[in-house]
Structure I
Amino acid sequence: MKILIVEDEPQMLENMRQTLEQEKYIVESASDYTTAQEKIGVYDYDCILLDITLPDGNGLALLEQLKSLGKEDGVIIVSAKDSLDDRIKGLDLGADDYLPKPFHMAELHARVKAVVRRRSFEGNKHIEIGNLVIDPESRSVSIGGKETMFNRKEYDILLYMISNKTRLVTKMALAEHVWGDHIDQADSFDFIYSQIKNLRKKLSDAGAAIEIEAVYGVGYKLQGI
């Protein structure tokens, strides 16, 4: 799962980054309006944690831009600016939640998990597809009632493919989402091929009802759904 933190307060940003990375999220950040605008224009996120007051712009304007682009990223407004008008405007613009500062990191975790479940998995705590059952809370996967072990990247790829089960996922989209936006500097996708190969073998060996099909020159698509 990929999170973007838009926050200009360095210590707050670092605290949020560390606690979310401990929860195994891919975390990216922007400390100003301009950087955040560039990122949301190019990349997709499972959840954006958005401060309203930025040094060179207003977070609500970023939210408007996000929605105008037709993107479906989850958004939680995280701000010390806790006026009722701002809260209502943010929710009216399409934000999923509003978390006023200061807050406990445990509450941040709960809010992020709720938004991701609602956006990606229709609010379900467990994801079922074919004979697979995934528990995002514990990052565990069972196939045919038996737990199957995956490494972190294999699990992240599997979850991303399932959350996009009706789509053809390009290699670049998969790389960006699972490894982060710096991956666009990579010379090749050999690291993806290796992880996909191992993941496909584990799914097959466990008797999974789904498989990941390679679409030559483009990316991957989930089959058997």
Structure II
Amino acid sequence: MFIQTGFRQQTNSSACRTMSPDVPALLAHTCPSAVSLYTPNSEIFAQGERAGPLYLVEFGTVRICRLTADGRRQISAFHFAGEVFGFEYGTEHHFYAESVDSSGIRVLRPRLDDMMADAILPLALKSLTRAQEHLLVLGRQNAAEKMAAFLLDLADRQGNTSVIDFSMQRNDIADYLGLSFETVSRILTRLKLAKVISIPHVKQIEMLDIEALEDLRG
């Protein structure tokens, strides 16, 4: 369930701080809606629902998921403030999207002009590249290497800060990295004891030794 807020011409500071330079070009060729506010764990769109518009994260975190045939959840991506999601091939969503925390989402509907495809292409290719990198992490690295790659990716997407906002739960991370909840907790504890990271708050992780994480990632 969500609430429509008044339309704002400028995105908030959180989105502006991390927004890709390709996003303003996209906004110039879309009709952005008012910001919709989602409470934690709310559905943004459903698997099988008709696709069409794109979505811009104003604030908060979104997870992109799919249910397997046996009912297990797989998380294919997280999206943060300033990022666009909702790229699909075909007329319906092959995944579903949910808010991880309290999130503000703006629907981007295309204008009727010939430049829309050119504006979408760089963001779609970036999304594809990120998906390919995620597959490499899932297929070729052990649990510690997966966690190191995940933390470094979060730091890069949040502006290369040493303190990462960690809005997702441990079970979200497990479903994203193809690990168990217990393995995620054990690896984070191991990194903390080795003074590679600290956990000042349940929603934050501080990277104390970035070189160690990069070495671990390989």
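Values quoted throughout were computed directly from the atomic coordinates according to the rules given, and no laboratory measurement underlies them. Because the structure is a prediction, the values reported are computed rather than measured. Cβ atoms are built from the backbone, for glycine too; each structure is taken alone.
Structures compared: I, II; top value of distance in nm of label points 7 Å out along Cα→Cβ at positions 65 and 201, i.e. the largest, recorded for I.
Between structures I, II, the calculation of FRET efficiency 1/(1 + (r/R0)^6) of positions 145 and 193 (r between Cβ atoms, R0 = 35 Å, to 0.05) yields its largest number for II.
Here relative contact order in percent (Cα under 8 Å, 6 or more apart) is compared for structures I, II. The highest value is that of II.
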